[in-house]
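Asks: Following this line, the structures themselves.
Just so you know, all these numbers are worked out from the coordinates, no wet-lab data involved. Keep in mind the model is a prediction, meaning the values are calculated, not measured.
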Structure 1
Amino acid sequence: MNINVMNNKGEQHAQGVKESLETMIGSDLSLKRKKKTENDINKELFEKVILSLERVNVRTKILGEDMNLNLTDYDETFYDSIDNLMLIAFGKEATEIIFFYVYDRINEDGSINELRDSENKAVILNNPHDLWELVMFVKNTPPQINLCKDTH
């Protein structure tokens, strides 16, 4: 029932936009809704998870510093589960980047720690969208194989 209400509101909004555009240009229009791909859906879910982890991280700091309430032992099981699911979904290297973004990117004083690539260039991560793009790049890039010649 909730989904129908949301769909109706979305349809009403789309109809309102259509009518406004028709009035502006003086011609009839037809609007087609682009169907989201699986990647679009996964990206949206990923960004929601990252935003939630950031909020939880801030909440934990506030509870610890302002209220002297440490829930680390209680929350540890949840964090372990999330960490392991990320490892399954993205692999070790990409998951380490996610952890950096959520837990180590911003210092307590508000300064930003930079992530650097193999050429020591700064990798800018301003938001979960930037993180998603980097994670997908790392996840989909084959690992570099270093071959060493045996000189014996």
Structure 2
Amino acid sequence: MRRATKRKKIDTSDSLYSNPLVGKFINYIMRGGKKSVAQKVVYRSFDIIKEKTKGDPIELFDKALKNVTPALEVKSRRVGGANYQVPQPVRQERKIQLAFKWIIAAAQAKKGKPMAEKLAEEFMLAANNEGTAIKKKMDTHRMAEANRAFAHFSW
């Protein structure tokens, strides 16, 4: 007998912009259950973006996210005593998760500024196809392209 399918949770959007992706990003930023702190960081970074670009921060956020999301990734597969890096397409949920993770990691790696400023800077760089998060995406794609010969090991 088949197991019941898992019901997807409906994402709650954030209170200020009513955007589910922003709400999800706030949850990724959050540490130790301190959601209000995470909201302040994200909203401050959006204010900084609004000041510097004189544009809509949500549009820039969406563009940055679109630029950072990967299409391919490599997964390790053991075949006959050897490990191969097998390129595979990325599921939609994982694309968003990886993009969030890479943007946050790139912002955290910078030193000497408050997190809101580092995050705003990383969003603006990612929207222009620059920065550490974009470099991470390109490295992932390059790795998948280099191991294209092992694609037939995909399961």
Structure 3
Amino acid sequence: MCLRLIDAPPQERTFPKLAEALGLSASEAHGAVKRAARSGLVDAETRVVRKDALLEFLVHGLRYVFPPEWRGVTRGVPTSLAAPPLAAQFASTELPPVWPHPEGTTRGEGLAPLYKSAPGAALRDAHLYEWLALVDAVRAGRARERRRAVQEIERRLSA
């Protein structure tokens, strides 16, 4: 939810718009925003992301709340170091990490997404896709990949 709200204009912060963009019901979107507000990640009234709090959570808490779950070799959507913006920086002969998804075109090692609708939302929104891939590099990548993802997240949040 927070990743979709980062750069969203006010008219895109309504529960129906968030639900549509993320492939959720309006009640799921409402619940997610309320949890993010209680956690201090989002302002409850304006739904503006508190970037310092989000950065702290992504760097220090994400891996513990959303540990990587590997699903074996499957077809899916590239994520983490195999997706923009990190793909150009990492060359690998191993199978790339992918979110299992029927519309995916890449064979790789399946990584369960943060939420079941994340791959579909990422396919509809390139900007969100990049954020989700960076987050996956933090939670599932090796030290070098995590470090580079954190640098990119810090750069984007400070812009």
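Asks: 18.0, 58 is what came out when Rg and Dmax of the Cα atoms in Å was calculated for one structure; which of 1, 2, 3 is it?
Replies: On the way: 1: 22.4, 82; 2: 18.0, 58; 3: 15.1, 47.
Computing Rg and Dmax of the Cα atoms in Å on every structure in 1, 2, 3 gives 18.0, 58 only for 2.
Asks: Same structure, new question: When helix-only ellipticity at 222 nm (-39500 (n - 2.57) for each DSSP H run of 4 or more, over all residues; to 500) is calculated, the result is -21000; to which of the structures 1, 2, 3 does this value belong? Don't jump to the answer; show the numbers that get you there.
Replies: On the way: 1: -21000; 2: -18000; 3: -14000.
Corresponding structure: 1.
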